[in-house]
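Below are structures written as structure tokens.
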Structure P
Amino acid sequence: MTGAYYRQQRNDMRGFLPENPCRVLEIGCGEGGFIAGIPGSMETWGIEPNAAAASVAATKLHRVLTGRFEDVADQIPRGYFDLIVCNDVIEHMTDHDAFLREIRDRFAEGGVLVGSVPNMRNYKVLFDLLCLGDWQYRDSGIQDRTHLRWFTAKSLRRSLIDAGYRIEAFRGMNGSLSPRRAKWAWPRFLFGCVLIGLTLSAARDIVHAQFGFRIAPLK
């Protein structure tokens, strides 16, 4: 992955944040730009497997653990964080369900988890699969070659609920149905329009590239 990947600000996720969280942990924090800019936070922790990005994050955050979540889980205090962030993270995990269950006891009273995942049901991906019979891994995006898990809105909601969370906010993000100047752009656009029309808008979530959410562990 390029250095730009680790410097993403993810301003699109700020609308999911609770007001003035005191102690914050971001899993997959990159260079720390997102979590360092959360207003009201007094103590910021990050977990980042890329050593170079983690070293940059360490100049912005109070504590950074270098490694994957499962490698450093025993160093994360229990019952401590008001906010845990995992933007575009759980799709990289070998067992995201186990992660969602294990992270539950790291929350302080009233704590929440905010995160995002790519939308496997995006109309461009569906067009390539159904019309072109193709699946091509890429360096970033929905078909990122490092993804181990894929989600639709329904499957993501099910995972969050089954892991013992209440969904406080959930919405599609970063996408629109438009015929941009790219190969197969117009056929993809028409395919998306037809699919949404045939399903009487039940498939309108195909326009989104990602889903964002805020969840709280059930008592």
Structure Q
Amino acid sequence: MYTALLYVHVLALVYWLGGDLGTFLSSRYVLRRDLSVESRQTAFKILMECDMGPRLAMPIILGSGCHLAALRWPSLIPEATALVGWLLVLVWVGLIAALHSPVGHRMPSLAQWDLRLRFAVVFTLLAAGAYGFTLGLPGWVALKVLVFALLVACGIAVRFGLKPFALAYVQMINEGASEAGNTAMITHMGVVRRYVWIIWLGLFVNAALGLRVITF
């Protein structure tokens, strides 16, 4: 059981990084002024498909991580932690799937529920990570939890950062490309990429902590 969970945990990390890289590269073509609007639309569709990897990997990493911790330190972490973690995964993945289906268009309130869930995860993980230092867990485990909270928070920041980009993109689709629209998309995507770089750095740090490359 432990080995299988560890495999899922690592595989989700791979899909997160790989999907993020595909999203990052696709975004470069969305922003290219020399491409037609149709070509940029195609690049945006590829971007959205690639982005499903990180979106799904995030809750899976959290759920498998909770289960791994409960198995590794049963005297410190309640057994129910694993169950709560996987229930969260089911709800979170269900919301993601609904948002990227026709249901999401019919029920725009789902996006707000997804956002509320992410905020709840951030605050819960911050509290859990801080408590972990006093509970007797190894410092690297508590630090991984805090770093993961930062990653989820950066994901929220990306969502807010993409709103003005989305407005400029929709304007391009409806009215055609313009210099002002291109500049706006490039500017706002540049802001979003800062949070993406933080996410990548956090994933590298957590991978190193998991392998004990960094000790804490």
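A short reminder: the numbers here are calculations on the coordinates, not readings from a lab. Since the model is a prediction, treat every value here as computed from it, not as a measurement. Cβ atoms are built from the backbone, for glycine too; each structure is taken alone.
For this structure, a couple of remarks:
- For the structures shown (P, Q), mean count of other Cβ atoms within 10 Å over residues 20-27 is largest in P.
- Label whose coordinates, when distance in nm of label points 7 Å out along Cα→Cβ at positions 68 and 164 is calculated, return 2.3 (choices P, Q): P
- Origin of the derived value -7000 (helix-only ellipticity at 222 nm (-39500 (n - 2.57) for each DSSP H run of 4 or more, over all residues; to 500); candidates P, Q): P
- Identity of the structure behind 23.1 (criterion: mean count of other Cβ atoms within 10 Å over residues 60-67, calculated), options P, Q: Q
- Ranked by distance in nm of label points 7 Å out along Cα→Cβ at positions 108 and 124, structures P, Q are led by P, which has the greatest value.
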